[in-house]
Structure P
Amino acid sequence: MRIEPRLLPDTLPFLGDLPPLLTRLYAARGVLNEAELDKSLKRLIPFEQLKGINAAVDLLVTALEQRQRILIVGDFDADGATASTVGVLGLRLLGAAHVDYLVPNRFEYGYGLTPEIVEVALTRTPQLLITVDNGISSVEGVAAAKKAGLKVLVTDHHLPGDELPLADAIVNPNQPGCEFPSKALAGVGVIFYVLMALRARLRSLGWYESKPQPNIGELLDLVALGSVADVVPLDANNRILVHQGLERIRAGRARPGIKAILEVAKREPARITSTDLGFIVGPRLNAAGRLDDMSLGIECLLTEDAGLAREMAGQLDGMNQDRKSIEQGMQREALAQLKDLPVESMPFGLCLFDPEWHQGVIGILASRMKERYFRPTIAFADAGDGMLKGSGRSVQGFHIRDALSVVAAQHPNLISKYGGHAMAAGLTLPEANFPLFAEAFDVEVRRQLREEDLTGRLLSDGTLAVEEFHLELARALRHAGPWGQHFPEPLFHGVFQLVEQRVVGERHLKVVLKSECGSVKLDGIAFGIDRDIWPNPTIKWVELAYKLDLNEFRGNETVQLMIAHIEPR
């Protein structure tokens, strides 16, 4: 692992009265003027810039005026669950008479609006289908819905294929011809924008002359959760959405379901950060879609009953524990496949398969292997009927969805279907094609990446002076974000004296450190350490990459280093 300095612009921008350290951190993340620090809703990109938004609102106004039955078809991850919830709650707020949702069970129907899901949908007798977080690649499914006489509105954020579905309206910032400046909206962000546009149209039509205008800002906690959990880039627009959602949660105005999930995870809402949404709430919500049916997660988010929310949050927490156990077993099996393979002989693009692996957990497995070996990784599971389902995760500089497109073009009929975006993708192929696909994927990765790209690196924001290890700075860093994909939490590095070391849990290293000059004593923790190396009483000095954070114990706050990388010095 290499620790490299994060690049700064030649001239630091003026960002008001910020401390020099925060100015430097923001500048390194592309914030070049003070206006970008304004996270108020008035700075959101106007919805009018989304292609297809007027056609979408036309459909929805007609549906509301005619009291049509609306069915939302979602996805089985946290983005899909929050998008489905936002769609249902938002349309009800705005006056829809009949709104329901349907989420495909990933083990029976797979992803998206397929013709089979349309058949299930028809049993609900809808008149308008709305896809959220899917649909842009559902050419056959949209055709089936149209043939059945339904109106179809596609809202999605994934990259389109060569052919667009013939829906009545499509809202997707990544569709051809859309000039919306932010291509990073999550699925939940797209449907929230559609609701903003619908409310504006209804206001212009006089719907709120005799009644209060609904506050769809009440849904921003869900928008924040889905955006962070889906690991979309936190550009300026997404940072506004996530910040506003976090503020609602911290103020105690979150949905009962989000409150309940935080409660079972023993997290105080007033103190949560975007990291908590991604690593605490998101995985528990995702567990339902990974192991069973995401309907449980959506019902938890929809309910107004705090007691029922706690009951469902407990079930989600139990599923997440089961998911962790399954994942750990799959990791051991994946590592066993690779243990006798020298690093120099390892493929640049890893493809892993075991017939016993769980379909719902292969995405996490791919992520873990990518983090360990620093190369694009696709994990496959048996999908039945001689087919494999794969889930891929990528590294910086390698667009995995585009790579699959290249492989598919060079090897017709090798891949049955695929989709995704730069850092994550999914695909299906016949099991017999796995060896050839693994070889073709490796060839494409080698074409784009060099060996030095696969060694892993951490970008550091520099070293902290002794006087900077204090609570005020740790608090300021925690709330200076929101931090996330493409807007990473500040990471620092330095050399420290190792005073104490012990393992807590199974693989977490708790340490006491002294600054290099020995004048400051600090606590630190490193998660998932290598037990072959740690603890080691002979190691007296270490080089760390770390985040400056807070630890609260019995009401007392202290500075704690969250260690991202540790090595003997």
Structure Q
Amino acid sequence: MGVKPTLIESFVANVCTDDFVSKLNTSLSIGLNRELASSALKKSLSIPKMDFGDLAFNSFVFLNAIPELKTKFPRSEINKLVQIISDVFSTSNLSIVDRVVPVAPYVNIFLNPNELLKIAFDNYWFDTDLSSNRGKILIEHTSINPSGPVNVARIRNSFIGDTLVRIHKALGFDVDVHYYVNDVGKQVAILAVAKMEKVPPDENLMKEFSKYKDRPDFKTFFVYVPANKLYNTDPSFKSKVEELLKKCELGDEESLAKLKETAKFCLDGQIKSLERVGIRFDSFDFESQFLESGKVREIIDRLKSLPEHSTFEGNHVLNLEKYGIKSRFGGVVFERSNGTSVYLTRDIAYHIMKLKLADKLITVLGEDHKAEFKTLKTILKMLGVLDDDSKLDVVHFAFVNFSGKKMSTRKGLIVPLDAVIDEGVDEVLKILNSRDENFSDGQKQVIAEAVATSAIRYFELKVAPSKQISFDWESALNFEGQTGPYIQYSLVRAKKIIEKSKLDPASLNIDYVDSKNYTDSEKELLKKILDFRKFVEDSAYKKAPHILALYAYELANTFSKFYEESPVLVDDRSLMTQRLIVVVLFKNVMSKLLELLGLSELEEM
């Protein structure tokens, strides 16, 4: 168990023997210990293109890691250093090294494929658990308004957040997943008044989405659109909404209960959509709780005591210009002239609570919230509750376009996630029905659901969060290229090879392998497998799931090339064992990748 080494880490662990370090010190006339030699070597190694070896040693990086060598080997003497390092590798009797080729400023290192297989076998044999105790992280994501169904334009938030949750858990962090429910916002108040006033639902919308007419989130949406129109055209209706919000601000329990009940009704339907794509939460935090507890009023009082506080047209504001934050209202508003708080004020109370629950917070927000998040972070620092920027992190994402459609819940222009998935399921069923596959109708439905949900999820994950996406099913469901179905199918193919071998994978013995017959694609697949942890950690550190999504595609693509070049089910027992081990290693790592990316694993496809 525990964290698995990458190829470079495994190589350094095998190379840095006492004999190697001794030869290195003698040749360079220095006094490195094994720890320093390992550190310098690790920094100096990278994985080059296949033609340039399996690993490349960069002499300039090595010099920067060991400053005392810089005077001995100036740039004009770099060839001499390259030759010395090359000689040390060649004379140290290292079983992992097959040969080295000095090409200044690099030393290209070719590995013994049997040793490479052994490293992969030892490190990943039925064990890709990366767990260890690395602290507590609270990740908040999704947090969409409870005024209608989950919109495909916003589901990217959920995919990014949920994947970050899975990655951090795999890396050994204790992760709490939170959803912030805006149950005291204007939209929910409009819905609550609409319920009291018995506002009829929009019949056109009911017809358009008749398939989902019994879902609470859709029922909410059908009423919200006409109610929002009333709010904007009927002064009496608007007055009732504002009065309800004011009562909530004053802590009126009955009013707060009405809004919370309204939000929960819609949330129940939204949760069903999210569960359909494998997304779950540990906690649902309601805005109303911070009004009920008096925390919002405490925050307002604290903000009024800050030197940046002033009033503008009756509103209480903070002048944050010295922090680079300007506002056309004379400052950032935190309490309106009628005594009600704004979303920012309640968000401050929420973040103060969250900061007490974890060592680090990560929030996933749309790119339209960049200014608000900067303001929030600035105020938390001013209040003295945030002393380290790294404790509060954010991932901003660009929205998704869907077939050129404009989306607005207020106007009734939405593309619900369920409708998109159902469309994908229908497309997959058409493909399955056109093939001569011996699947029952039930099996087809399971496969179609798994492929469709994974296709949309991967399509939105594979692009950097900051880049906008235009979604279309033709691209997402392609079984070739960087798509969810292509990655899913690579794992199904590996399972079929193992099944056809009629061998128990647990009985495979590395001792039976003693072969020189390794194809280039076989070595590349082994190296790619050993890079698994590096990509997981890069994705977590950079909060960028697309890095792991790209790795999954590269791994699937490398396996495809291996499959074409390297027949597994052959008569030669040693060769079959060797290649079957590679297939099993691929299967284990790809299975873990699908889990981390939230894609469905299938037995048939």
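Read the figures in this text as sums done on the coordinates, not as results from a lab. No experiment lies behind these values; they were computed from the predicted model shown. Cβ atoms are built from the backbone, for glycine too; each structure is taken alone.
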Query raised in the report: A value of -0.31, -0.43, -0.90 was computed for log10 I(q)/I(0) by the Debye sum over Cα atoms at q = 0.06, 0.07, 0.10 Å⁻¹; which of P, Q is the source structure?
Result: P
Report summary line: Note: helix-only ellipticity at 222 nm (-39500 (n - 2.57) for each DSSP H run of 4 or more, over all residues; to 500) at -11500, derived from one of structures P, Q, originates from structure P
Query - Source structure (of P, Q) for distance in nm of label points 7 Å out along Cα→Cβ at positions 402 and 498, computed value 3.6 - result: Q
Query raised in the report: With relative contact order in percent (Cα under 8 Å, 6 or more apart) computed per structure, which member of P, Q shows the largest figure?
Result: Q
Query raised in the report: Which structure, out of P, Q, was distance in nm of label points 7 Å out along Cα→Cβ at positions 338 and 546 derived from, given a value of 4.2?
Result: Q
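Please compute distance in nm of label points 7 Å out along Cα→Cβ at positions 250 and 290 for structures P, Q and give me the label with the greatest value.
Between P, Q, the highest calculated value is found for P.
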